[in-house]
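Trainee: Got some structures for you, see below.
Laboratory data are not the source of any read-out in this text; all were calculated from the coordinates shown. This structure is a prediction, so every number in the text was calculated from the model and none was measured. Cβ atoms are built from the backbone, for glycine too; each structure is taken alone.
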Structure I
Amino acid sequence: MAPTETNGSNRTLERAAAILDAVGRSAVSASELSRQTGLSQSTSHRLALQMAEYGFLQRTESGTFRLGDRFIRSALENAGRPVLHDLRDRTGETAQLWVRRGDERVCLVSADSRHELRATVPPGARLPLPLGGSGRLLVAEDSAMTELAATGWVESIGVRTPGLGSINVPVWNGKDMIAAVCLAMPLVRVAESPGKDHGELVISAAQKISEAMNNKI
């Protein structure tokens, strides 16, 4: 529905809400935003760019707009938390959800192992990219994507922290990688390799989060 002609901040909020409604679940071009909101193309494009600066929208490489990090992050937390707790309970190891923020990756959710000896990183922790298996995934490093295509996961053995290993699987929203599920463990509890021991469970967890995100966004 096109915004009504009001004044001041109410008018700006009304236009922003109209743009969010137009974006909905899929990426939308500036011309489509203009058509759906009733705003001029220059106005809709300008507002969309401003909303992208604050994380309400995200501008894709093709120039279209989709919902931004502020919405995706909340939805990821809600979708990921129960899945990660289930993964932790099934494996006994620490399950984490990582997202990219610029040149860093941020731990969004962590379900820590109940073992005394465990891998643990608190939510909100930041690590530089592309350090670690999840980091390599989130920057789509060539070797990581090759490993992912071959096995379904990216394995890390003592790379970031000696004595620790991990399996890392991407979370997708359509064709976009929006996060990575990481199952981290001390190598003393690894039977064959992190991937061979737990890879299928991590793949299943990432798929559940991807499905939840595709239904919400």
Structure II
Amino acid sequence: MRIIITGCGRLGSELANSLAMNGHEIVVIDREAKAFERLSKSFSGERILGHAIDQSTLEKAGIDKADAFIAVTADDNLNIVSARIARETYSVPRVVSRILDPVRANIFAHLGVSTISTTTWAANRIKELITHRALDVQLSFGSGEVELVRAVIPVGLFGKTIESIAIPGELSVAVITRHGRSFIPAPGAIFEQGDVAEVLVSKFAVGKLEEFISAVS
């Protein structure tokens, strides 16, 4: 994939280094030449000095050929404007914008640009760590509305079906790892001793899942 990242701060440089190592074609845009020093010595992508909402800068970055555009500068306004230009003017298929203000993130999400609110994510993650210690959150979707949590199946669920812990629209077993191998369980699948489940759960049902796991442990 050809991916353009605007903003070479801590997040942008980490993304650029990681994605480049995975074989993607990366272009990084920043207004400060010094920002590129955060890129690893092995970074093989392009570095473009310029403004992310400047058409000549974007075209120099090859935005017409981009598969994805990621806006992660420290300026919410710059992120959302550049993301909308990428989406609406150049029809980039995948566009993501980091928004620090969680209120604005919800507003901009309705404009058709995928937004990540690191403030909301961090607050939710800290809350999880101090209030849901029986569960290990693997991944959060959106601004934390849905989470993928890891749970060691307790003895009280051995021999029970995956539906025994399911709540329609709130909680569903996505993956079971058994004897070191993972699989997507079919309806009616039975929990066995040693199973570890990856469960998709709404943020409103995390407490219910923890209480249930504790009750049958």
Structure III
Amino acid sequence: MNPDLLRRVLVVEDEDLLRSLVAGEIARCGFEVASAGSGAAALELAATFDPDAVVVDVDLGRGPSGFDVASVLARQSPGIGIVFLTNLAAPEAGSVRSAALPPGSAYLRKTVVHEPGTIVAAIEAVLAGRDPRPSFRHDLTSPHGLKALSPAQLAVLALVASGMTNQEIAASRGSSLRAVERVINRTFTALGLDEAGGGNARVLATRVYLDARGRP
């Protein structure tokens, strides 16, 4: 086949082995593939590679996240197909609402994708402009309680899950201890937890957050 006619896919994944496996499978299915191990490298490569679609992890370590990469590419190349491939059960665990993902995006959880063909099928769907729901939108079918939280509650919950005390959270956010306590209590309520449970509610809230992050 004429190389100029091949559809181009950019794979962005910071784990070397997984990046190689995903890129190899996509290439085997007839796409021209380029890959990058960081968000910054992906944006630089995209300028010359000009991908038709991107398969991107969300957590890419230091630098731009997968959400950042997708947002930039969607602005630069309207119509580009976007497939998120991530451990995050919920975009909200990365402080992004599901509704705020680029229109037509697919969202695949690594722990749910058991066949590499699923990734290729998702690429075909977004390139064709087909609605990725529900087969390729795992964020909409994964059980988690973060959708009910406000941005402030999500930010504070992330700090709770990191092990910070209320006093430390207040200092890091430049707010009062009482304000932090109010946000945490409202977060517990939104998650259906009893704030009167004290430490137990804190542990359970942390578990909800870590589950959504795809961490044990």
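Trainee: With FRET efficiency 1/(1 + (r/R0)^6) of positions 54 and 118 (r between Cβ atoms, R0 = 25 Å, to 0.05) derived from the coordinates and found to be 0.10, which of I, II, III does the value describe? Write down the numbers at each step before the final one.
Mentor: On the way: I: 0.10; II: 0.50; III: 0.90.
The structure behind it is I.
Trainee: Matching task: 0.94 is the computed value of Rg/Rh (Cα atoms, Kirkwood Rh), for residues 94-189 alone. Pick the structure from I, II, III. Walk me through the numbers on the way to the answer.
Mentor: Details: I: 0.94; II: 1.06; III: 1.14.
Checking each candidate, the match is I.
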